[in-house]
Structures are given as structure tokens and as C-alpha cells.
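Values quoted throughout were computed directly from the atomic coordinates according to the rules given, and no laboratory measurement underlies them. Everything quoted here is computed from the prediction, not taken from an experiment. Cβ atoms are built from the backbone, for glycine too; each structure is taken alone.
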Structure P
Amino acid sequence: MTQHIKILDGGMGRELARIGAPFRQPEWSALALYEAPQRVREVHDSYVAAGAGTITTNSYAVVPFHIGDARFSADGQRLAALAGELARDAANAAAHPVQVAGSLPPALGSYRPDLFEASRALDIHRVLVAAQSPYVDIWLGETISSIAEAEAIHQALSGHSQPLWLSFSLHDDPEQPKTASTLRSGESVSAAVTRAVELGAENILFNCSHPEVMLSAVQQAVATLQRLGSAAGVGVYANAFEHGSNGGGANEGLSGLRKDTHPEGYLHWAQEWVAAGATLVGGCCGIGPEHIQRLASAFK
């Protein structure tokens with residue numbers, strides 16, 4: 001029997017930059033919400049046209065880490081609501097069914113579990129949740145580097161009925177054995193998956209890490225879910241960053257993109273993930289509509 005594969009969208013920030021939308025540090029993809037929200041809608045439409053069945057709100061950079069504390073206090077709720085509205089409008093205009101995933105990013109910095117503070121993260125996430133709730137079908141905790149970050153996202157969603165997806169970011173040092181993928185915190189994939197099931201996650205994903213480390217994570221996740229008797233799905237949306245280029249963390253420079261993550265090359269990795277049991281595939285930073293179109297063509 002052929003499993004049904006859900007097709008996710010690709011990265012937002014790099015695609016905004018590619019089409020000429022406002023894009024710079026430290027605001028990253030949030031800058032377009034300030035200056036050119038129609039370009040955000042344009043990116044959503046591109047992913048829908050490519051075949052994505054789930055698109056993610058452009059709220060990843062709507063956090064103090066990117067726009068600063070003062071602007072987050074003044075504009076955070078408005079920008080997050082705008083991100084939700086733009087995605088909802090794109091989904092409503094689609095010729096095929098499209099879900100909207102409300103992005104709940106690392107509140108205190110991507111790839112930096114050492115900076116995490118539960119109470120501060122909870123305050124930030126509650127703003128994003130309240131603003132996006134009218135527009136989203138599911139909640140997507142993204143680029144989660146530690147189990148504690150996942151727990152804070154779950155807590156922020158108290159009282160909200162939309163399904164929860166949790167997506168973890170993996171340590172992707174090229175010297176690390178590919179059979180031992182771990183979270184960036186060093187916690188095991190098995191421990192993260194077990195906790196995600198306890199938190200009620202409908203799908204458990206891995207994102208914003210190199211394609212090479214994803215296969216072992218999928219294998220570990222599938223084995224853990226089988227052991228737990230859980231029906232949760234497993235998904236992957238990798239990035240196209242050059243090796244070592246994202247080791248310093250977000251807001252420390254624009255990471256270079258690899259040459260081998262062209263659509264056909266990325267599809268090859270995705271086929272390995274699906275063969276190992278993944279049921280959701282898409283792309284993160286540097287993976288664009290042409291990649292999603294290739295995935296949709298292959299898996300649909």
C-alpha cells in the first residue's frame with residue numbers, strides 16, 4: 001500500500017529575499033510584514049501553486065530576538081495577526097485544500113537552547129498564539145532545540161483546540177555519526193519524541209538542519225512511536241545551509257546555501273525519509289517553490 005504523503009511548504013525568508021522583498025538583519029522575514037506584506041502573500045501563493053497542502057505563517061521572526069523588545073511590545077500582536085491573515089487568505093484562494101500552520105518559533109533565539117528561559121518564552125508565545133488563533137488550522141512549534149522549549153509551546157497553547165505539531169532541530173555537525181542524531185541540546189531523539197507524544201503532538205517533525213542528519217532521526221522517531229503504540233506522524237523539512245554556516249546561531253550572518261540541494265538532489269533525500277516512515281515532507285531555509293513542486297510531483 002502506498003502511504004499518503006503530506007506536502008508542506010518551503011522556507012519563507014530566503015524566498016522573500018530571492019523575489020526582491022525587503023529582507024535584512026536583524027528583522028529577517030518580519031521586515032516584509034512591515035514594508036511589503038503583499039510579497040509575503042506572493043510567497044504563500046507560490047508554494048500553494050507548487051502543490052503544498054500546508055503553508056506556515058510568516059511569524060517566525062516576529063519575536064524580540066529579531067525585532068527588539070520595544071517593537072515586539074508595540075507591533076508583535078499586529079504583525080503576527082497579519083501573518084496569520086495573509087496565510088489564511090492564500091489558503092482560502094487555493095484550488096486544492098490547504099491547511100494553515102501557525103508558526104511558533106524559538107522565542108529566544110534559534111539553535112540556542114542555552115538562552116532559553118521558560119517564563120520569557122511563555123510570554124512571547126502567548127502573544128503569537130492569541131494573534132494567530134483566528135486564522136490557523138494547526139499549531140507548529142518550529143526549530144525546537146530542547147524538550148523544555150517544546151513544553152513551553154504546549155503550555156502557551158492551553159485552551160486552544162487546534163492540533164499541535166512539534167518540529168525539532170538537530171545537531172548537524174558533519175563530524176557527528178549519522179546514526180546518532182540528537183537535538184541541539186544534546187537530548188536524544190527518542191526522549192524528544194516520547195515527550196512530544198505525552199504533550200499530545202499529532203505530528204513530530206525535524207527541521208532547519210542538514211539533510212544528512214534527518215534519516216537517522218526519522219528512523220529513531222518511527223521506532224520510538226512503534227514502541228509507544230502511537231499513531232503520530234513523522235515529518236521532515238531540512239535546510240539548504242552549507243556545512244558549518246549556521247553554527248553561530250541566527251542573526252549572525254546570512255548562511256551560504258549548498259549546491260547539492262537542487263530540487264532533484266533534495267528529492268533523493270526526501271525519498272529516503274519517506275522510505276524510513278516519514279509521512280510529511282517540505283523544506284526549510286533555502287528550499288523554495290521549485291523544490292516543493294518536485295516533491296509534490298513525486299509523492300502525489
Structure Q
Amino acid sequence: MHARHVLPVAASALLAACVTKPVHEAAFELDGDASVFLPGIVSSEYSEIRPAASPDGDTVLWGSTNRPGGAGGWDIWMSRRRDDAWSAPVAVAFDTPANEFDPAFSADGRSVYFFSNRAGGYGGDDLWQVAFDPATATFGAPMNLGAGVNSAGDEWAPTPSADGSTLLFATNGRGGAGRHDLFTSTWRDGAWQAAVPLAGEVNGAGDDFDAAWLDDGRVLVFARSENIDEAPIALWTAVRDGERYVRARRLDARVNVDGGWILGPAIDPAHPGVLLFSGERPGGQGRADIHSIRYRAR
């Protein structure tokens with residue numbers, strides 16, 4: 001079973017685009033224990049993967065592989081907060097009978113990135129972008145991000161930088177170090193430019209994917225597996241040193257489960273210092289829930 005069912009201008013310019021603070025030695029540590037995120041609303045008896053919280057804190061999106069009532073395939077779901085209460089989940093309007101997954105808000109909250117294998121792409125799962133109106137919770141028409149990002153393979157887990165100029169994502173279609181690797185693309189001259197691998201200790205012989213930038217890009221949290229179709233998945237962290245992400249290490253049992261599938265890291269812009277992630281853990285609601293845990297980055 002596929003794991004997600006459970007559920008030259010070069011590196012210097014790319015990394016500079018996503019980091020605005022002065023460079024100093026970074027560190028990352030978990031703070032406390034994980035808890036289930038919005039149980040009964042987002043986390044349920046179905047599989048929920050990789051949340052996207054809007055910058056204003058009033059909208060949350062996530063992917064599900066098996067929640068009934070969507071357009072078909074893998075769907076993206078939405079809940080809205082009104083007067084401190086969250087609405088019942090609804091499938092987003094841009095869902096199709098194909099797969100839509102891995103949502104991520106832009107920093108201004110006015111667009112959403114996602115992947116889909118719908119018609120009109122370059123092959124496999126492509127990355128797309130759709131306009132979003134925070135006031136009315138309505139979406140525009142999805143647009144493919146183009147050949148600078150997408151390939152004949154699969155592209156997953158889009159993560160835009162705070163200034164919108166850099167996109168971090170995973171792909172198995174660009175001849176990286178392993179199966180899936182982390183790449184970045186920059187926005188220039190009205191298009192996403194040819195993607196390059198993320199430098200450092202983050203791309204190996206297996207699958208490196210599902211990444212989130214923390215602390216203005218000085219810290220990276222990402223998913224790693226020898227083979228996502230057959231082997232466990234765990235979350236790792238690495239810190240930025242110059243143009244590279246180094247000191248990669250596996251997060252402890254407050255996040256990871258030995259032999260399990262833990263993936264889909266994301267931040268909650270309205271709640272700094274909170275890491276969201278997905279997987280099956282003790283005390284959860286279903287097969288794959290979304291969890292939250294506080295962290296410290298310095």
C-alpha cells in the first residue's frame with residue numbers, strides 16, 4: 001500500500017530569498033507533548049494528512065484519502081472558524097474526480113498551492129495554485145505552476161517562502177540523489193524558474209519529501225523514508241548553515257512512532273511555535289490524524 005494512503009542563479013539566491021533574519025547558528029527542540037489537532041472536526045475516523053492553516057487563523061485545509069463526500073480520489077477539505085467554533089468540513093470547490101492533496105497557503109493568505117494529477121499537467125502529480133478570498137472562502141480557477149517546477153514525475157508538498165519568491169517542494173522527476181528529493185524554485189520574470197536541489201544533508205538515497213520551513217527558513221522539518229511504499233516514515237529536522245541544511249536528525253518519540261508513518265509537517269502562522277504533523281499515534285481519532293506540538297527555534 002502506498003504510504004500516503006495512510007494517511008549558476010543557484011542555491012545561494014534560493015536560500016537568501018526565504019531567509020530574512022541575519023544568519024546565526026540555529027537550533028530546534030520540541031517543547032512538551034503532542035496533542036490531536038481539532039478532534040472531531042479535522043482529525044476524525046478517516047485519514048487526514050498535511051494541514052494548511054491560514055495566516056488569519058480562520059481557515060484550515062487538509063487532505064484526506066478516504067473521507068466520504070468529496071469529488072473522488074484524494075480530496076482537500078476545509079473548515080472555517082466563526083465565533084470560536086469550527087464549521088463542519090466541506091470539500092473545496094476545486095476538487096475533481098482526480099487527486100488533490102497537500103494544500104499550503106501563501107504568506108498573504110490569498111492563494112493556495114496544492115498537488116493534483118488532473119488533466120492539463122506535465123505528468124504524474126503536478127503543483128498548482130488557486131486564488132482564495134479570505135472574506136468569502138471562495139476559490140478561483142487553478143493554474144499549473146509550469147515546467148520550472150513540474151516534471152513527468154510527481155511533485156508534492158508545495159511550501160512557499162514568507163516573501164513568496166521561493167517554493168520548496170518534493171519531486172522524483174528531476175534526477176536527484178534518491179527517489180524523492182527536496183527542490184526549490186524561484187519566481188522571476190513572471191514564471192517559476194528551473195528547480196534546483198536543496199543543498200546539505202537533506203537529500204539521500206531514499207525518499208525525502210513533505211518539508212516545512214520554520215523560523216524564517218533557518219530550520220527545516222521534513223519526512224524521510226528508505227522507501228515510502230514499503231518502509232516506515234519519520235520526521236527529521238535540519239538547520240541552515242550558510243547555503244546548506246545540516247545536522248539532520250530524527251525527531252524523538254513525541255513525534256515519531258517506531259515502525260509507523262509520520263509525515264506532513266506544517267506551521268500554523270496564527271500560532272507561532274506550533275508544529276503540525278500527520279500520522280497514526282496513540283490516542284488518535286483514526287488511522288491518520290493531524291497532531292500539534294510546540295517547539296523552540298533559536
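Some points to look at:
- Ranked by FRET efficiency 1/(1 + (r/R0)^6) of positions 158 and 270 (r between Cβ atoms, R0 = 35 Å, to 0.05), structures P, Q are led by Q, which has the greatest value.
- Calculating mean count of other Cβ atoms within 10 Å over residues 46-53 for structures P, Q picks out Q as the one with the greatest value.
- Value 27.4, calculated as mean count of other Cβ atoms within 10 Å over residues 54-61, assigned to which of P, Q: P
- Structure from which -13000 was derived, helix-only ellipticity at 222 nm (-39500 (n - 2.57) for each DSSP H run of 4 or more, over all residues; to 500), options P, Q: P
- With mean count of other Cβ atoms within 10 Å over residues 30-37 derived as 15.5, matching label from P, Q: Q
- Computed 52 for percent of Cα pairs over 15 Å apart, for residues 86-125 alone - originating structure among P, Q: Q
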